[in-house]
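These notes open a run of structures that come right after.
Since every read-out is calculated from the coordinates, none of them should be taken as a lab result. From a predicted model like this one, the values you see are computed outputs, not experimental measurements.
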Structure 1
């Protein structure tokens, strides 16, 4: 199995991390270590793009939950993007899909929310 690679970049909604490879008991500590570094402004999202994730076990799910907890501590939140079917099934079983917004692709997660404007007469 391939190691975990975390590629970080900034998006309009906050930091975006692309996770590629395997997120399991051997590599989850790398994600937890990376969580020591992001700083979210209130209301920002930490977006985790899982399109390149080949495998995720319970240790990986725990690391994803740790990411959400960190974001909430910083008055932000997390969103998952491009979740592979095999990982989406696991997230559904453990209820992670009910506490984390899941987007079909990273571009949907990084688009700023539309602003409400008052109608003009």
Structure 2
């Protein structure tokens, strides 16, 4: 597996062990709980490289299918099934995953740039 040392992932995230050489996760990317990154399809006899770029967030219980490439600075919504490659700076969600927004701006680990301000405002209002 090619997982950058700065990438983080939940202990329940699963990376395909059938074709582990095909797993590629970029720097400062976060793979959330029970997300799965697949690299093989036994029904079709496929063994493909699956890539997740830099500064991405892969939501909980999402599924990235074999051969998919997720560009840098992307967010994959929780529970999504990603069947096609995703261009950089995109927000995708759903089953199958579709692009909801393009040109998004995220920081490390796919965190939206205004997330700190939003979190601080909620704390000030006593809502956290």
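Some observations on this one:
- Origin of the derived value -2500 (helix-only ellipticity at 222 nm (-39500 (n - 2.57) for each DSSP H run of 4 or more, over all residues; to 500); candidates 1, 2): 2
- With relative contact order in percent (Cα under 8 Å, 6 or more apart) derived as 17, matching label from 1, 2: 2
- When Kirkwood radius over Cα pairs in Å, for residues 24-95 alone is computed for each of 1, 2, the largest belongs to: 1
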